[in-house]
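Asker: Heads up, there are several structures right after this.
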Structure 1
């Protein structure tokens with residue numbers, strides 16, 4: 001008698017489901033704070049030209065934290081460091097409320113970024129642990145729906161809380177998101193998370209030794225994410241005269257990601273990562289350029305869908321899965337550290353350098369430059385062979 005087809009390995013285990021729920025709670029609080037941060041900075045005496053630093057300081061702190069702590073996340077310290085990062089993140093969120101000046105706020109943003117860097121890098125490594133290799137693209141795409149759904153509701157929730165209860169309501173929500181995520185992830189038992197044998201586990205170190213296979217996917221992510229840093233910094237400013245337009249962009253963006261990530265992840269498992277990453281990058285570049293020339297009406301909606309489906313839906317999780325494919329299980333903490341560091345650095349640099357471009361050439365020029373960065377990621381992605389390293 002012939003044997004039936006092999007069963008597909010389970011993806012939605014209890015551990016994976018808890019991880020998705022915890023990620024959603026963490027990111028809802030994170031996105032809820034975004035609309036309040038510029039207002040809080042201005043309330044504490046910052047000039048308009050300085051407001052971008054509330055994002056840049058946070059991103060740089062997260063980046064440096066990943067560089068220093070990623071090695072410690074490869075091994076038994078992963079879950080304790082995850083919980084410590086969430087605790088620091090939640091406490092720092094609450095401390096926003098007692099800042100009395102712009103300098104104090106930047107200091108708190110730095111601490112907030114440290115907690116965020118620890119927590120999200122450890123979460124990324126856990127995602128890699130909990131997804132079977134045969135369903136890695138699907139698993140990472142499915143997990144990625146949690147922060148995307150949070151993006152769809154978090155800013156709207158933050159605006160509502162700001163109008164209802166002021167800064168106290170917003171940052172209480174942010175702190176609560178981190179606290180609830182910590183409680184949920186505390187339910188994960190270490191034996192349920194796959195880990196390398198003790199003899200193969202590298203000695204934890206407070207420095208990131210870049211895994212050989214992670215460099216090219218991280219570089220492609222960096223180039224393609226510069227555009228998002230520019231969008232976060234200047235899309236709300238460009239559309240301030242039309243209330244709701246910026247929110248509409250992020251809503252359609254989020255829905256496009258939600259619709260495409262599970263399908264794109266599954267296709268990447270069958271067709272190959274690069275076969276989804278490269279078309280995704282090209283779609284994102286077209287959408288970014290379109291947003292610059294038609295930032296309203298059908299053009300705005302089309303651009304949001306193209307960027308969401310191309311970058312958020314296909315290339316971002318595809319590059320993440322490719323980075324994991326190309327490195328050993330013993331280096332997953334360092335791999336996720338390198339990957340998310342590239343993203344943080346791109347957001348920080350994109351937000352900081354887009355100001356002069358926007359001032360000199362306007363929104364259309366800014367988006368054309370951002371689209372060029374995305375196109376530059378294509379040859380890098382094509383050079384990433386899907387071999388383990």
Structure 2
């Protein structure tokens with residue numbers, strides 16, 4: 001098992017809150033992590049998997065009796081999105097016996113999608129998200145392991161494999177299961193064909209601002225359906241929406257969002273990229289590196305709010321980290337060992353008046369200043385800097 005950085009936070013939350021939700025995509029390691037945590041908790045735990053018919057029937061028929069009988073134990077409920085009716089019952093159960101660590105809920109849908117959870121357990125639950133593997137979680141950090149993570153993505157089971165055919169088949173099975181079953185369980189009843197076409201289009205448009213009207217016409221379905229699909233893709237942690245930063249900036253700005261496939265392994269599978277050599281010569285290497293950098297950064301920072309920045313005059317920055325209302329860091333991802341400072345990036349820094357600015361490249365053993373207020377470095381260096389800011 002790979003040690004996850006979220007472990008200590010989850011234990012802290014369990015010791016403070018009556019209910020803790022650990023959310024993230026399927027197969028990301030939530031169950032493995034919580035079973036590990038259960039072994040080191042001082043409190044007795046019970047594990048309920050709602051994908052198992054026997055466990056599901058138990059909570060369908062006698063949930064209140066079950067919770068009351070085991071009120072002094074920590075109850076872990078996996079795949080909570082399969083039984084949203086439980087949320088209304090958890091509220092009075094918590095109120096009758098309000099102690100830390102009564103319930104741990106594992107699920108692959110966000111609170112936005114699980115609206116009943118947000119409403120029923122307000123003030124009684126804390127949410128945390130388990131994302132794909134971060135570079136700083138790798139057992140050994142070196143270029144080979146970082147490149148493997150970049151190519152195959154952050155699902156722990158995949159990272160621990162070495163057979164490319166097995167990895168390809170795993171991603172194929174994941175995508176098919178997600179489109180044919182998982183997304184429907186969340187309430188989105190749209191055909192596999194349409195879902196896969198939208199996903200493919202998002203992949204090919206990664207790092208570009210998304211014009212939903214154009215996407216709607218290309219696929220031949222209405223705008224509202226596209227918006228609904230994007231909402232559910234984001235709410236089940238498959239894509240990430242990155243909004244533009246335009247607060248208090250008197251410029252003509254691009255206001256359409258960008259979308260990224262959160263896991264690079266799924267992204268490369270959709271583009272049929274099977275090896276690192278294929279990735280290096282693929283025209284999508286730039287969007288691939290940009291998406292990888294963004295996801296790694298956003299699984300490291302928790303306090304800053306991420307945006308991108310682009311004006312119609314040509315100023316452009318891949319990521320702006322904002323503290324409160326003040327932009328603090330501008331970051332540009334370049335899939336080149338010899339990056340150049342673009343006029344658009346310089347203009348962004350000038351517009352936003354950021355104190356720290358970075359160009360992130362795949363290989364850079366020694367960070368260096370390429371311009372007075374711009375540092376060139378690799379991703380590991382930046383993540384360690386950002387991690388220090390979070391402490």
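Asker: Can you tell which of 1, 2 yields -12000 when helix-only ellipticity at 222 nm (-39500 (n - 2.57) for each DSSP H run of 4 or more, over all residues; to 500) is derived from it?
Answerer: 2
Asker: With FRET efficiency 1/(1 + (r/R0)^6) of positions 177 and 337 (r between Cβ atoms, R0 = 25 Å, to 0.05) coming out at 0.05, pick the structure among 1, 2 it was computed from. Intermediate results must be reported in sequence, preceding the final value.
Answerer: Values: 1: 0.65; 2: 0.05.
Matching structure: 2.
Asker: Here's a follow-up. Which structure, out of 1, 2, was relative contact order in percent (Cα under 8 Å, 6 or more apart) derived from, given a value of 27? Before the final figure, lay out each step's value.
Answerer: On the way: 1: 27; 2: 13.
Going label by label, the one that fits is 1.
Asker: Quick one: Rg/Rh (Cα atoms, Kirkwood Rh), for residues 273-320 alone came out at 1.09 when computed from one of 1, 2, so which one is it?
Answerer: Working: 1: 1.04; 2: 1.09.
Source structure: 2.
We did not get these values from a lab; they are worked out from the coordinates using the rules stated. Small disclaimer: the values here were computed from a predicted structure and weren't measured. Cβ atoms are built from the backbone, for glycine too; each structure is taken alone.
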